[in-house]
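Please go over the structures that come below.
Bear in mind these aren't lab numbers, they're just calculated from the coordinates by the rules spelled out. Bear in mind that the values here come from a model prediction, so they are computed numbers and not experimental data. Cβ atoms are built from the backbone, for glycine too; each structure is taken alone.
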Structure P
Amino acid sequence: MARLPSLSGPVDLFDVFRAFPKFAKPVFELSHLVMRGESSLSAGEREMIGAFVSGLNGCDYCYGVHKDVADAFGMEESLVEQLVTDYQTAPIDKKMKALLSYVKKLTETPSRITDSDAKAVMDAGWNEEALHDAIYVCAIFCFMNRIVDGTGVVLNENAMIPHEIAKEDDLYLQFYEELGIKS
């Protein structure tokens, strides 16, 4: 039996939002603010963090889609794969490793985050806004990973976003518009 019996066949995230639209608008608006809003983290860095979190959570759909979107921003897919396997040996700078260390701990053992974890991020050269924004990226992806896995969404070629569209500033708002839901 399907997780949501009203949805048949391979379930896409848009299918879920169309069938149950009440949360779609706030979810896409928050996603837009977190992923494309003003930040000291670039959109590519946020997409990479999102793919990293999704990989840690084992969410194939979000990992696959956002690994590809990060690639559109110049973060090679193989790098994102390496981050999930062992970010400490990946060819990224120490500054990013410190941020990913925080995000990994927040994803896997959130109740164990300490002030010294935050201090390590600051000591690596990040400002408070970057840490704050990375926390929100982690949170929105953990949230979406649970929705995707809980509803049975599956990764397929239709889920992939063309690179020329992936980099658009209003990408997440475009997704909401594509749903055609009248608010």
Structure Q
Amino acid sequence: MVAAEEYGFMKDLDGRGLMAESGLDYFKSASTFGALSDEAIRYLLSHGQVYAVESGEPVFTEGERGDFFVVVLQGKVGYYRESEGRRVLIREVTFGQEVGYVSMIGLFCRQGSVSALEPSILLRISTDLFYQLHIDYPSDFGILMLNLSRELARTISGINDKLVEVSLHPKTD
């Protein structure tokens, strides 16, 4: 597995400093953090890895272990899949949304890759931090699971819409 810090581009940031700069209300408006306590948000930002990536920089690649997910704190990243030798942008992930949770919770390797579409700030939540949040903040962990499930449901709904569109209007080359 190649961890994000091994790509050599990303820049670690101070989560506490970012929280002081942006304000707690900014982070509370993120869909992944919705309804979490102030303490749980502070915990994630101070114990998770907060880092900046430039446009085009990889966050993770296909085939890597899914042992973390990221929350976009600023900017935008793209989730890609490769098929028939082509890299296809599947979805864009923006402020407050996560990417990588599915492979982490499913216990399988990454089935796609993620790269920054513009300069972005990300929060990396490892399996260890995820577990520790469950131990230290069980109520907030339950809320986080609801938020992640809700986002997953929205993603599945969007995929279903695309499948219907492709089925009704297939491309002919």
If FRET efficiency 1/(1 + (r/R0)^6) of positions 10 and 122 (r between Cβ atoms, R0 = 25 Å, to 0.05) comes out at 0.05 when worked out from the coordinates, which of P, Q was used?
P
Suppose mean projected area of the Cα convex hull in nm², for residues 66-105 alone works out to 2.8; of P, Q, which structure was it derived from?
P
One of P, Q was used to calculate relative contact order in percent (Cα under 8 Å, 6 or more apart), giving 36; which?
P
Using Rg and Dmax of the Cα atoms in Å as the calculated read-out, with 16.4, 55 as its value, let me know the right label among P, Q.
Q
Match the computed value -12500 of helix-only ellipticity at 222 nm (-39500 (n - 2.57) for each DSSP H run of 4 or more, over all residues; to 500) to one of the structures P, Q, and report its label.
Q
